[in-house]
Structure formats: C-alpha cells, structure tokens
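Asker: Structures follow.
Where a number appears in this text, it was derived from the coordinates with a stated rule and is not lab data. Everything numeric here is computed off the predicted structure, so don't read it as measured data. Cβ atoms are built from the backbone, for glycine too; each structure is taken alone.
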Structure 1
Amino acid sequence: MYRPDIRNLTVKKRFQIGPYSASIVTDVQSIGSVQYLYLLFLYSDSDLPIYYVSSEINEMGTGGSHFLCAFEQEGHVNYGSSDKWADYHEFVTQAIKLVGQKYGIPESELPEV
C-alpha cells in the first residue's frame, strides 16, 4: 500500500470511527519532499494503518496553503487545496467524513471533533 514517507510524529488524538480506530498526528517529520501538517491514520485489526488522510503543505504557491489528500490501495488521491486544511478542526472533520464515505459509515455514526 502506498503511504506517507515519514520518520517522526506526535499522536495528538485517538478515537473510534465505527469499527475502526483512528489517530490524528501532528509534528510530522517527512523523509521525502512532501511535508505534512496533519495526518489521520485509520486502523482495522492490525498494527499497520489501512488508510491515511493528509494535510499536505502546498509549495507550488498557487491555490490554498494545503492539499487534502488520501492514501488508498490504488495510490494517492488529491481532493484539492484550501487554506482550511491548515486548520486542525477543519482537517479532522473532513478526514472523518472521508473515512465514513470510503468505508460506508453513516454520517450520523461519525464522531464529533
């Protein structure tokens, strides 16, 4: 599975999303050229995440300050740039919604930030 290339991070919050467990991480140190402000790691039964959502710093200089992206089995998906992906609350809210959509969890069952 394609995943963010990181060496260090700080776990800020852990919670359940339906039958899955999730962690929000900050203070991410990347190994590669892509820099991450926040990441959501989604876990099933194993110690390895099955899905990632990221707030990636937009270094292209056009559009919003950060990209909202997901790492899926097929590869990297970019949902566009916006300044709001630099806001912790906005990022976590949207990341949880993406998990719900991908894994068929009704919005009424998604956790609040």
Structure 2
Amino acid sequence: MDRLEQMLEDQWAIQANTFGYQFDRLTPAERVTYIKEMVLAATHELHEALDETTWKSWQSTGVAVFPERYMDELVDAQLMLFNLFLATGMNPNEVADLLVERVAIKQKLNVQRQESGY
C-alpha cells in the first residue's frame, strides 16, 4: 500500500469509526450535505493558512510565512479534501488510483496549455 492510499484508508476509518460516516451508504441528500460541509471547512482551513502569513499589505512592514502553523492549516485542508474524495463512495484504493491518474493527466494538460500560450 502506498502512502497516499494509506492516508485515505486512515481518513476513511476516522470518518467511519469516529464520526459514523459510511460513504458507500449515504443517501444523495446526505452526500450533498456532507460535501457542502467539507467544502466550507476546506475553504475555512485555507483562509486559516493564509492567516499564517503577513498577507495584509496595510498591516505589516515585512513579509513572512510562519511555516509550522501554515503547514498545520494546510494539513487540515488536505484532510477535508480527502473527505471530499471519499464522499464519492469509492473505496480508498479506488480514490487513490483515480487521483494519481487524473492528477497526471491534468498536469500534462496544464503544461501543454502553457506551451501553447493558453
């Protein structure tokens, strides 16, 4: 098992065992509600990551990133993204395989777009 698959397996287990979410058994309405909550949580965590920088030009004379706290917030956001992938109802192995495949395709497309002046 690779590291991505292990992280997804662990997150699936936490969601199932700690919070009672059975992704393969969610009704469509439950799935939409869960997805909405995870999108809101992920965007909130990204805003918290931004707060760990001196992004406000009017507030700081220097530019800084506070790496430990910044990374902690990005990890929180990543866990919410894992939840969003798992919300499809696919098992963690399927999600990992599909994610690796689709990321590679998207990266290749992004390079082609830049090379063609997109």
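Asker: Out of 1, 2, which one gives -25000 for helix-only ellipticity at 222 nm (-39500 (n - 2.57) for each DSSP H run of 4 or more, over all residues; to 500) as computed from the coordinates? Before the final figure, lay out each step's value.
Answerer: On the way: 1: -4500; 2: -25000.
It must be structure 2, since only it matches.
Asker: Supply the structure label, taken from 1, 2, corresponding to distance in nm of label points 7 Å out along Cα→Cβ at positions 45 and 93 with the calculated value 2.5.
Answerer: The structure behind it is 2.
Asker: If you rank structures 1, 2 by FRET efficiency 1/(1 + (r/R0)^6) of positions 29 and 69 (r between Cβ atoms, R0 = 35 Å, to 0.05), which sits at the top with the largest value?
Answerer: Values: 1: 1.00; 2: 0.45.
For this comparison of FRET efficiency 1/(1 + (r/R0)^6) of positions 29 and 69 (r between Cβ atoms, R0 = 35 Å, to 0.05), the top structure is 1.
Asker: When Kirkwood radius over Cα pairs in Å is calculated, the result is 14.1; to which of the structures 1, 2 does this value belong?
Answerer: Values: 1: 14.1; 2: 16.4.
This value belongs to structure 1.
Asker: Kindly point out which one of 1, 2 the value 20 was derived from, the read-out being relative contact order in percent (Cα under 8 Å, 6 or more apart). All intermediate terms of the calculation are to be shown ahead of the outcome.
Answerer: Details: 1: 20; 2: 35.
Going through each structure in turn, the value belongs to 1.
Asker: By the measure percent of Cα pairs over 16 Å apart, for residues 61-100 alone, tell me the structure among 1, 2 with the highest figure.
Answerer: Details: 1: 35; 2: 51.
Largest calculated value belongs to 2.
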